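Values quoted throughout were computed directly from the atomic coordinates according to the rules given, and no laboratory measurement underlies them. Computed from a predicted model, the values in this text were never measured in an experiment. Cβ atoms are built from the backbone, for glycine too; each structure is taken alone.
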Structure I
Amino acid sequence: MSLQATVPQFQTAFDHCVIAVSDFELANEFYRDVIGVTVLSLERGFAYKLGAIQFNVHGPGMDPKPLAATPVAPGGSHLCFRWNGTVEEAIAHLERKGVLIEDGPVSRTGAEGEGTSIYFRDPDGSLLEFITYQEN
């Protein structure tokens, strides 16, 4: 089977995904202060808004239905966020917030092509990434 570019007969766009956390308060603070999300309180749990994207947050005391065949566990995600600045600014931001950089800066390919990434972890151990497409 060839992976040629084809024009689909329909159009889709990314709407939301689910992340799991072990402590809502700690995760809400981290994602708000480090990533820059807006924390939404829902009827059951929380969601994080970042531009047009929503992250539904599953955690303690929740029993969401339907459930994925293999639900993501706290610490089991890898999320990449576009940093709209230089990689040096992203590094300085993480240092100010006391977040340890695990890897980078390294060259990576993202949605906009070649970029520079730095990797770090949320309080549950999920691997997070800031990618910038800015020239350094």
Structure II
Amino acid sequence: MDAALQGARTSNRYHQGDTVAFLPGYGDAGASPAADIVLRTGLQHARNVVMIASADVVLAIGGRAGTLTEMALAWELSRPIVAVGTSAGWAMELAGRALDDRRTDMVHGPLPPREAAQLAKELIGSLGSSREYT
């Protein structure tokens, strides 16, 4: 989370909003100084549901089990998913693939960070004002 927030904060070209940290506990443990908004959820792993439901596009970087669950939630909630970078993990494993047969699109990428940010911006723009998800 810290690397993603830092990247968003330092990129003037792509950073057009606030960075948000969804923390698992009720305290500030793990909060990045790059977060403009810190949400202390107290939900532990369940915070991923709130985070993904709040997203228009999900960018997956690397990935262990937490990234896998976030990608699966994004798929279930009809959020576009973009795999970023070339590091090992679930993002790379699932890039260019559909997670199941219920959607016709695939996980985008893998793309370098700037290209992924540009694609995310385009995907958000294509959603228009009617952001209805299943």
* Asked: Can you tell which of I, II yields -3500 when helix-only ellipticity at 222 nm (-39500 (n - 2.57) for each DSSP H run of 4 or more, over all residues; to 500) is derived from it?
  -> I
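Given 20.1 as the derived value for mean count of other Cβ atoms within 10 Å over residues 55-62, which of the supplied structures I, II does it correspond to?
Value 20.1 for mean count of other Cβ atoms within 10 Å over residues 55-62 corresponds to II out of I, II.
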* Structure fact -> The value 54 for percent of Cα pairs over 15 Å apart, for residues 7-62 alone, derived from one of I, II, belongs to structure II
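For which of I, II does Kirkwood radius over Cα pairs in Å, calculated from the coordinates, equal 15.3?
Computed on structure II.
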* To do: Rank structures I, II by relative contact order in percent (Cα under 8 Å, 6 or more apart) and report only the one at the top, that is, the highest.
  => I
